[in-house]
Structure P
Amino acid sequence: MNEDRVAHKQLVTTIREKCRMCYTCVRECPVKAIEIRDGQASVIQTRCIACGNCVTVCSQNAKEVLSGIAVTDALLGAPSPVAAIVAPSYPAEFTECTTGTLVAALRDLGFDFVHEVAFGADLVARAYADLLAGDREGRYVATTCPAVVSYVRKYQPDLLGSLTPIVSPMIALARALRRRLGPEPKLVFIGPCIAKKGEASYEQFEGDVDAVLTYAELRAMFAREGIDLAARASADDEFDPPHGSLGELFPLTRGLLQAAGLNEDLLTGDIVSADGRHDFAAAIEDFKSGATDARLLDILCCHGCIMGAGFTCDDPVFARRAQVSRTARERRATFDQAAWEAAMAEFADLDLSRTFAAFDQRFDEAPPDEELQEILVRMGKETPEDLLDCGACGYDSCREHAIAIWQGLAEVEMCLPYAVERLRDTVEELEETNQSLESAKEALVKSEKLASMGQLAAGIAHEVNNPLGILLLHANLLLEECDNDPMVTADAKLIVNQANRCKKIISGLLNFARQSRVVRQPTDLGALVKDVLRAFPREEDVEIVVDDQMTDPIAEIDGDQIVQVVTNMLANAQHAMPDGGRITITLDGTDETVLLTIADEGTGIAPEHLEKLFSPFFTTKQVGKGTGLGLAVSHGIVKMHRGQIGVESNADPAKGPTGTTFTISLPRHEIETGAALGLQEMTSA
């Protein structure tokens, strides 16, 4: 007998736009039938036991249950009569009205008959009592909960022979009504259980129940038709017979036992009850292993049927228990014992049997240890101390999570410590990128500023240079003609000296503003420095030392421009040592770069001046001692070489020896990328 047509019906689906990657459904699913793909949770129907835990715990309402409203509407609109069969847990849901009001509302909705499943529960309870009385050696697992049945079929198929071969109260009442009313009426079960939708689809129950509604769906139909239970006057309507007795207690834990007249005797341990997602599976495992001697394992997947996923109320479990118990007591006051006994006798020979087929969903093999270890390493679990077992992923341990990844049910990104570490790395990368962007922005602003100032300087230099040359020519002529007049000679010499100084400034402006490109040629850097020192006008008390540590002195550079850089640096270093001292030039490098370091023992540079050091016309020298262009020109030359120039300085004797060190790093070989050439042109401007 095929029981798995339900496997092709997706009872629970995920609304993707509402799923927020909290993994709560993974954590609450007792069989881990949740698959995570790209952070989205979806229910694997073949593995699902329809317990509804994922629906109940989803705070975002991202889980959607297969609706029975459309099928019910079609039945109500057809010519055949339709009967509603209501689960005995209804008092815990419809607390705003009496039983009579609810029954009247169902009739107004279009149902021709309204019956209570409590009578079906009475039939099932009698069948359980008879089974245990007739088989003193058998050991059974109760099958009143369809989610438990599905769990055994899929994950404990070795226990199929221990499943009680008795139908649920829903099927029992359906078969009783088929006998009493005939085959024409259509039956719609109304209750709190999602798993009932699957049970009604089993092939062996074909023709018993035609549709299944949850309480939530029934309320939606009431709202659509404008039926307000709270606003309706109390009605004296009653369920159609046969009426139930103690079967009204079936939705409560141990309700089956009380209805069947069975006692959970703690002394004998013949009967054991358990409920809830944690305990029901553990109880089945203990039953299988023989850890318990129970003849009957009375278990429910929820904490009683009053906690099913089809409820809409938020009342706590004990408030719901009280509602069911209170309604049962009130109805006992008008209970017709004789009519109930007659009905029980009428259906004494009703076939309540059922069969079970295995639908094994266990994985055939375990992951190899080496593959499992590789997954753990990917999750950042390289040592035993890394196995935090925090449960944030929805699995009880890191190892279980890794196994689920191997099985294709989970993703590495579900691990919270892993995700936090990745986030930290991303933040650090973004910080580095942001710093790079800030540096690039500063360099761009500086380049634009230098380009603008260069154009301005070039214009000024060309405009001033011609009249300055004429002024210098006539001053020299005047100097030659006035040798005999000391006062005129002195004034003429002053004019010549100041004009020459202006000419030097103009020359610096032109060097700063020049548009020339770097002409790279293989150059011996050590020899170049020696040539500079031979021509450099050093002061008498200044010592210049060269520390050449290069194994390969050849670099592709523009020798003339680097000579200017070294000359400018030496001049600045010498000016910083009015009392003399040592200047140390260090040459070093790698296969990719060459390093030129110039360190002096001078007065140092104040910290507040370091940021403006390479700005044009900025100088700390006295008036007439410098133009403020030497370092700006040197900075431009280094940048045109795609190099870097840095400075470290100490001007406070209390912090140690004073002095300044400039470090210049240049690529040993020319960089031919388009981006490099473009930046070179920009910086040269």
Structure Q
Amino acid sequence: MIKLIKLPLRLLFKLLFRVKIVGLENYHAAGERVLIAVNHVSLLDGVLLYLFLPHRPTFAINTQIHEKWYFKPFLKFVDLFVLDPLNPHSLKSLIKFLKEDNKAVIFPEGRITTTGTLMKIYDGAGMVAAKSGAMVLPIGIEGAQFSKFAYTREILKQSWFPKICLTIHQPVRIISPEDDTHSSHRVNAAQQMADIMREVAFMNTDSERTLFTALLDAMRIHGGKRIIAEDINREPMSYRQLVSRAFILGKAIASETSPGECVGILLPNANANLVTLMGLHCYGRIPAMLNFTAGAQGLVTACETALIKVVYTSRAFIEKGELECTIESLEKVVKVIFLEDFRDKISIFRKLAGLFKARFPRIAYSVRSNRIKPNDRAVVLFTSGSEGIPKGVVLSHKNILSNYAQVRPLIGLNRKDLVFNFLPMFHSFGFTAGTILPLMEGARIFFYPTPLHYRIIPELCYQMGATVMFGTNTFLAGYAKYAHPADFHTLRFVVAGAEKLQADTRRIWFEKFGIRIMEGYGTTEASPVVSVNTPYYYKTGTVGRLLPGMDYYLEPIEGLNEGGRFFISGPNIMLGYLFHGSDGEIIPPLTERGAGWYDTGDIVSIDDLQYITILGRAKRFAKVGGEMVSLTSVESLANTVWPDMLHAAVAIPDKKKGEQIVLLTEYNDADRKDLVEQAKKDGVAELAVPRKVIKVDSIPVLGTGKIDYRGVNELLKEDQS
């Protein structure tokens, strides 16, 4: 009787939802004693597992689900363990059942998601797996959250029959450390289960696509009429408009460039920047995002490094930014084309062709870019050059989309969000987090051309109801200083990266706005996010836990008792570097452990719960009397004593102790005695107190908000001369 019902239902679901099963071999490889852990996205989940798993599953469900009337008919067809999440004794029967070499399905979240991403992971699932010795078989359900049977109708566009994929991942075992005590056993097991579910959420997102294909997928999911971007011209742009304009502009650019050519983009945060980026992609060109704050020589060096022959910019932007002299220098080495000049060149027929292609974008794109693969070059970004000559960082489509997939379940953007993006797109943080992430999630992006308007940006956030902000410590501290307490009342996420978040910035945001800043860590070479604190997994003073899909190792540092040099690998690690004078050759990352491993150059410590604390750059440590001292910690000490001012610590040679630390500060009344007193109060070693304090008018800052240490060293030379 059950088979007679199951077979036609399975065929019906395959027809309506185009259900796809991936990794069925992992189900058979898991063995007999198996705890099947599944993300919970809709009311269809149990039915899907019942219909498409090879054997009749036994479900472990909580008491609330068991009492729902609309589940009663389905529950008659399966075996059940009814669990009370508040009663640990209810788990014993399930553990006993598994020990008898059986399989059971459990939803570690305990409830259907209302956010579209992972919810709280209950400790019980990890404990059951650990105590029973069962293999954990992770299964990811993707697509059902867009159905009418999900609880996400307010934040996701829903349809009756979305495409659904069930991915069965490789089985894993939850193992407790040998020195694990009874009290920490539950914590370790719960953390491992949470990590498993984070991996499932990451792998649910397809990274084997190009950026333009991912854009088309987002348009299909969220609707072509969905408004996705707006800038200071206050002209909203929908997915359909973005795609049609990309085809129109891309065709014009294609007449000036060659397939596979690296093309420069010199534009501010605006809709035009996004259109140009996607226009290059839909015709197989490689965008190189140029830093307009780098100066004439910096831009010339970047163009030479990436073999850029043509740069696209805006005449209005150049005039407003007073960059005429910079453009004159740039025109000596490349062809500079102004987007305004295309207006007369683009005929009505070409515009109509672009609109037609936007109606059938996949066909139009495949005709022109069928040879583009996910591992091909997608963008060239340039390192800040704060300590040397900037390098070109080549990221693939898969690198960027993998980083999006890693961050997606942790940040949880949705259609109701408005991301206020003031970070320039030439900065990796502004590119991936501020642009690609919301673009793929259907969240609205407001592009603002500069982060330096400390009074205007808070007011605009208030007027527009911004809900998400990505920024650096420098910019967030500036906004806090001038903003009214009500200006950020709609923000639900504020994520800080690119530089260390100062304790004073964290404090004032919490006290003045009631907002807990989520500090993260990244590097351009990692596309860029490596770790981030989240509402569910947060530890003050750290940059969060490593993203799913990544691995790491620490290399000990002589003279340093804590932490080590941080090496990472993962699908988001760059294809490689472009060095100036290397004739465009991509140099892939490589360490003693092989290809694909990247040396971050940072010194970090990682605690028992895998939270990462940045101790400083390897280059930004001084060796004083045989002891390693972080120059970042010296700056933090100065920030504690003299907040709201910029400070920069550098090391210079010293005959007696090897090196000595010098602090440059903008604070006019700076006195070394104040630093000594604060160090004693905080228990900071005397070695971390700078030997000399120099007062300067201003500390040089890059366009990304980071301190320009090359400029700082020049100031120091001037002071010593």
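Bear in mind that the values in this text are calculations on the coordinates, not laboratory data. Predicted, not measured: the structure shown is a model, and the values here were computed from it. Cβ atoms are built from the backbone, for glycine too; each structure is taken alone.
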Suppose distance in nm of label points 7 Å out along Cα→Cβ at positions 52 and 604 works out to 7.8; of P, Q, which structure was it derived from?
P
Calculated from one of P, Q, mean count of other Cβ atoms within 10 Å over residues 124-131 reads 25.4, and the structure in question is Q
Quick check for you: by mean count of other Cβ atoms within 10 Å over residues 116-123, which of P, Q is greatest?
P
Distance in nm of label points 7 Å out along Cα→Cβ at positions 444 and 556 was computed and gave 5.6; which structure, P, Q, did it come from?
Q
Supply the structure label, taken from P, Q, corresponding to helix-only ellipticity at 222 nm (-39500 (n - 2.57) for each DSSP H run of 4 or more, over all residues; to 500) with the calculated value -10500.
Q
If Rg and Dmax of the Cα atoms in Å comes out at 27.2, 93 when worked out from the coordinates, which of P, Q was used?
Q
